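Some structures to go through are shown next.
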Structure P
Amino acid sequence: MGKFEFVIKRSGAIVPFNEDRISNVIYRAAVSVGGRDKTRAAELAKDVIQRLEERYETGYKPSVEEIQDIIEIVLIDNGHAKVAKEFILYREEASKRRKENSKHFSKPNELIPWKKVWRSLDWAISHDLNTVESVNQRIKRGQFPHIVHESETLYETQLDTAADLIKERANELKMVMVSGPSSSGKTTTTLKLETRLNKMGMKFVALIVDNYFFDLEMHPKDEFGDYDFETPQALDLELINDHLKRLANGEEVKIPYYDFKSGKRFDNQTPLHLEENEVLLIDSLHGLYPEFSREIPTSQKFKLYLEPLLQMKLADGNYLRWTDIRLIRRMLRDSVHRAYNPEQTLLHWHYVRSSEKRTILPYSNTADYIVNTAMPYEIPIYRPKLLSSFIEWEKKYKGDPLRVDAYERASRVRKMLEAIEPVEDESSIPGDSVIREFIGGSTIDCH
């Protein structure tokens, strides 16, 4: 056993000291600038620990900040200036987010597409769906099928608009990118959009971005040792850019194949070539991330951004959080289609959010069009599916210093679900609804 048993987190919580976390942090910073050497990251982590032991006495509880200060010094001393710069920038961004979260600023949050939000709020008010109480009253009056119809009509109208905008640029476009954070409804939206555009005479070729993942052993991990598929650096961005550029120029490329069972990528597998009247259709978390398509001129790509921008206020005056909607969606989808325990999704979600805030949400306002994929009727149908689980998780993680995030989310979602009127009859939800992607029963092939 080393000199240190515990670490003091920024919240003041005392948690077990874990050497692997230092190695993971260094490797993640290296990956952000193109490095992939886990052995070197482990060596640098040992240097960090050695310096900690030289500086502090046995039994001392170093803070996260003290450890990160030494990581910076070790990176610089060992000639890793680019990695050190990335690590320093990450710390500064994290510090900025914490300050913004702890204060009320008059300056609007740059991560939020305000124009779309206000339009969504105006629609919700006009349909008496802007508060949990108003939704409950409509459900009690037997209007749930009407709420479904109104919500689906709004979504379909947005897709009509997106298709029209894309069609207007058909002569110059080489690719359409459907982007958005986890469980925002990209798969269903992409398929429905493609159907519309096909009827307009446009032809698409799908590019499966998952095939560009690096081998699993090269992926960075989070603080709990889980592989991180959420970061854009998990993808071979250089290869993606090379293929996109060549495809846009009319060349043939050979697409790799990623085997999720073995965690291995096999290069040069499937030939792909765009005919003169064909456009690439790309469904990806990171379609708006600048490095994803930096080689492609803006005029040749249409960027669509999705987010469930639900505007519904709780009794305490707070609006429902979009991230909580997506958390529930992902829990349901993963349990139905991927045999993934919903509790695992809850425990991993803090990491999904961390990556989103850095590499997805900041670019939402660079999209050519934004689609609000939220359905005001989805919260009532989620209550009977997951309320009991959130009650259990809230109790389980209360007081656990390693699971503060899981506890806070479980508590917040439990309150949200308890406040809404439950609906178990899903027969009025269309088979091609974006919500079917998560609850099952879809009549379109989403997988």
Structure Q
Amino acid sequence: MSDPQEPAEPAAEDVPEAPAEPEAPPAPLLTLRDGLSAVVDTRAQLEATCEAVAGGTGPVAIDAERASGYRYSNRAYLIQLRREGAGTHLVDPAAFDGLPLLQEAIGDAEWILHAATQDLPCLRDEGLSPAALFDTELAGRLLGYPRVGLATLVETLLGQRMKKEHSAVDWSTRPLPRPWLEYAALDVEVLLELRHLLAEELEATGKAEWARQEFDALRSFEPTPRVDAWRRTSGLHKIRGRRSLGAVKALWELRDEIAEQRDVTPGRILPDSAITVAATALPTDKASLLGLKGFHGRGAERYSSRWVAALQQVAEMPEEHLPTRQPRTDGPPPPRAWADRDPVAARRLQHARDAMAALAEEHGMPAEQLLTPDYLRRTLWTPPRTRDAEALAEAVGEQLTGYGARPWQVELVTPLLVAAILHGDEPVPDSEPEDVPAD
């Protein structure tokens, strides 16, 4: 029974609804402050651009647009630059035989890039290489931002939205449409301001030196050569038998050769699905190949004689020359196999992963930013022999450095890995080693 002194609660239908929270207005759309400049595609325009860039001050924001999904090559088809006092410039590198004049104009100025590993190789191909750089994406990762795309960081830190509808267009198109050029120019519009805010936060969190080491390492970045790239063919897991695997490899490599010659992306010659269809059926004449349901693509019939010749060669190949299901590598086995292959190593890895997760949380960044996962696995699969703690720490540090870890990473994670190695060696009475989860 309710207390007679307390007023009865109103019925649910009598309770007025709370006013709805007003929706936050959308962030304003980022626009060009200086308008859109003409594309630089003549010697005179390039000289004027270089004079302007050389006369500017501070770092230079740089970006490049490639024709991924359309062209085989990774070359840049547009280079955007912005510098304080110089404005924004759009350079067509295809119009020039390299850009040493621009490299000279930039000199020792710091470059600001977003996701530097994507652009550095194609910029280097044009004769452009940084004396120093700042990567806004990597800075965001070090600071623990959950999403580090340029548009997201710009909205989070600068409160403005960016257009992204032209991110997957064919930048080898000539002439480039004006909306595409505006989109490209906006990619460098805010990099100077974004760099300033991220640098302040790196200083405030004590991560400025870590970032400096990371950025310095990026200057010499080279893409890792793709070993057995054909194994990335979509649907490969459905292929049964070594001869069919050999057919996938042969067709993939032939397609890659044709694509490189024509400078078009391989999928536009023949889709992966057509390769797996042919590799499963293993036809050895043109009529059977072209009659396969699913064997299609722009180059299916055009290069049918070459596809058949490749399949015939595989059909005659000795078994021992055919590829195996599992590629041969010089690294450790997949983590899911450690418990069976080496229980002690499995205990090391599990202990290290737990410790790395805690350290990553402490420093507010992804665990893989603390140390490249491959370096972690290699160290724990084949650790130094010594078990003297001091000597082990020195040896682990040398091992990590040899793999490519930066000094700040070595300093942070070496104590964890030493503890994991020593912990893994401890006997586990009356218990089985813990399974190591797959990556």
Structure R
Amino acid sequence: MAIEYLKRATKTSATGEDETRRIVADMLDEIEQGGEDVARAYGEKLDGWDGDIEVGSDQIEAAARQVPDQLKDDLKFAYDRVRLFAEKQKDSMQAFETELSPGLWAGQRLIPVNTAGCYVPGGRYAHVASAIMSITTAKVAGGENVIACSAPSQERGGIHPAILYTMDLCGADHILALGGVQGIAAMAFGLFTGNKANILVGPGNRFVAEAKRLLFGRVGIDLFAGPTEILIIADGTADPDIVANDLVGQAEHGPDSPAWLITPSRDLAEKTMEKMPRLIAALPEVQRNASEAAWRDYGEVVLCDTNEEAAAVSDEYAPEHLQVQTADDPWYVERLTNYGSLFVGEETTVAFGDKCSGTNHILPTKGAGHYTGGLSVHKFIKVVTTQRMTREANEQVAAVTARVSRLEGMEGHARTGDVRLAKYFPGRNFDLSAE
């Protein structure tokens, strides 16, 4: 492969992981041991919030009065599309029972998890879209309890009004004014609600992501997530102004958000790189600082000779968000295999999926696209199997089980077949040895 890096990242997604892991592990242990008082103390220390943790209906009503009607309409637009897409995903699943051999039936059932915990970031930005993506999808799945949490602040008098309004719009059963690790811990340990989350979902900073990772096994999680990523495959037919804007649009998430460009066109690469500093400089200060650091430390531009090379490099990255803007978009759609969500053509972009177009924006990062997709209604539904059979079917199944079990040296297993054969077929002789 003739691959040339015109810009190479100086940092990776693993930068700073050890320190993060130590801090989060200590916090989780303290909160589990100390319960609600410790969680509340962390909320006061880290969020500056000393008010109620459990959000009541009067606070929700007050928040709704602060949300402009146009924004309410926009949130409903996004909610409807995410809900409809999740409903279609649910429709794609089915329970069934089939007869595998005479008298032997096997099937599957679809059972929603009882309690889902949905984390909604509320620090640097008011992530109303994250509330829609997680809470709506959990509710469509059909679980009994959906707990949502987000960071409050004294200045706002609690959770950001638009986030709180959106949580209620999407059907959250319990809402907690807690952010960060303390919010994750509260949902996992059943603090303030009495309901322990069976699964934890939602994006967050590196501390939130690490808390979910450390709790995995005790609870389910949507996926192992890190800072958001964008990769664009673009050729000489692409508009460098749009490509550069799309890269900057994701880099503003934070100073460790990778933005990658893969292209066979040196001209497009150079024009895009030339535009990046100007576009970043035009952002407001907070977004500018984040984008500048992200592009400087994590941005990459890769020059490839062929479509196949570009696709292979992209599949190795397995990016969270993948945009394709080329003259050969259909070829790439068929060829590409590793990504969280794919955006085909100039007409769509990551921000559309992030905010309102329908697909879920909680997606795999840090290479997890090699083995998983993003959050979907399937994450909240357990696919469990069932089995039943007639006594007559035991003639084959019990005998095979006994012989295979003895081959494996598991005599107790074998005898569960023996005893049924003796009961259902008295007087019959069966060859039940492993030889």
From the coordinates of one of P, Q, R, distance in nm of label points 7 Å out along Cα→Cβ at positions 370 and 402 came out at 4.7; that one is structure R
Candidates P, Q, R; Cα extents along the principal axes in Å computed = 89, 79, 66; producing structure is Q
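The numbers here are math on the coordinates, done by the rules we state, and not lab data. Just so we're clear, the structure is a prediction, and the values are computed from it rather than from any experiment. Cβ atoms are built from the backbone, for glycine too; each structure is taken alone.
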